[in-house]
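There are structures below to look over.
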Structure 1
Amino acid sequence: MAVEYLSPAEVVARLNGDTQLQIIDVREPWEYGIAHIEPSELIPLSELPGRVQSLDPERPYALLCHHGMRSEMAANWLVQQGFQQLINIEGGIDAWSHQVDPDIPRY
C-alpha cells in the first residue's frame, strides 16, 4: 500500500465526506502550540513508535507536519507497521494556512 498525497484542500473535501478520517500532527508540541488544525491529534514523530498501539490500523489517517517531510516519514513508517489508509498532507500546515485557513499562523 502506498501513501496517498493530497493537498490541504483535498483533505478538507475528504474530511467532509469521511467521518473516520483523523488528522495526526507529527510536529513538536511547541509547533503545535503556535498553529494547529482542529480537530487533530498531536503525536510527535519521535513519540510515534511508542504510541502506535493507540492507533487503529483499519482507520484512515491524514498526517501533517510543517511542510510535509516529517509527515511523509511517519506515513511511510506506518505503512511498514501494517496501516493501509494513509494520507500525507502536501505542504503541511504552512500550505493549509495558504489554501484553507489564512487565520492559522505561519512560522
Structure 2
Amino acid sequence: MGLTKTEHFTAEQNKVAVLLKALGHPARVAIIGHLLKAKSCVCGDIVVELPLAQATVSQHLKELKKAGIIKGTVAGSAICYCLDEKAFDYLNRYFSALLSGVREQDTTCC
C-alpha cells in the first residue's frame, strides 16, 4: 500500500480532505440529512431510516465522529448523536473563499 504523503500538504488541505472524505459516502450524507431533521438521535433511530445494518450505520457514525462532523454524548446505554456546527462553519468559510476565487478568475482560459 502506498503512502499518502499528507505531510507534504498544508494543515488546511489535510483538514478539508478529511472532512470531504468523511462526507464522500451516500450513507453518511443520508445520516447528516437525518440528523439535520431530527436534531439529535441514537444509532437505532438512524438504522430505522436507512437500508443498512446496525453495524454498518455504527461504522459510518464512527467515521463522521472521527472527522469531527458529528458529536456524540452518552445517553444511558446509547450514544446520542448530533451535528457539530464547527465543522460546517469551517467548510462554509473554506468554500466561500474558494467560490470568491473562482468568481475572480479570468474565464477566458477555456
Structure 3
Amino acid sequence: MERRTRKATVRLTEEELARLKEAARRAGWSQEAYLRALIGGIDPRPKPPPDYLAMTRELHAIGNNLNQIARKAHALGTVDAARYDAEARRLEAALREIVAAVKEPGRRR
C-alpha cells in the first residue's frame, strides 16, 4: 500500500464540518477515512446496529439446526416436525427482530 505523504486542506463552514463529523461517526470511521472513501467513489454506510453481531450469530445457529434436521430427514426418510416447527418459529422471530432494528425510523439531517 502506498504511503500517504500528501496533505490537502479543505475549508468548511461550521454546518459542513458538523455534517462531516456526524456522517463519519454514523459510519464508525474517522473523518479522514470517510473523506478518502468518498474520493474513491465509495458511499460509506452507517455501521450496523449494536445487536447486529448477535442477530447474525442467532441466524447462523438457526440455519445450522435446520440443516441438521434436513440431513436427518434425508437419512431417516422422516422429519422431526416438532423440532422443525420450533426452529422455524425461532427463525421468524429473529427475522422480525432484524427488520425492526434495520427499519427503525431515523431523521435525515
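Values in this text are rule-based calculations from the coordinates and carry no lab data. Note that this is a predicted model, so its numbers are computed, not measured. Cβ atoms are built from the backbone, for glycine too; each structure is taken alone.
Comparing relative contact order in percent (Cα under 8 Å, 6 or more apart) across 1, 2, 3, which is largest?
Working: 1: 36; 2: 23; 3: 20.
Checked 1, 2, 3; max of relative contact order in percent (Cα under 8 Å, 6 or more apart) sits with 1.
Given a computed value of 56, 36, 24 for Cα extents along the principal axes in Å, which structure among 1, 2, 3 does it belong to?
2
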Distance in nm of label points 7 Å out along Cα→Cβ at positions 7 and 95, calculated, reads 0.9; among 1, 2, 3 the input was structure 1
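Tell me which structure, out of 1, 2, 3, gives -10000 once helix-only ellipticity at 222 nm (-39500 (n - 2.57) for each DSSP H run of 4 or more, over all residues; to 500) is calculated.
On the way: 1: -10000; 2: -19000; 3: -21500.
Matching structure: 1.
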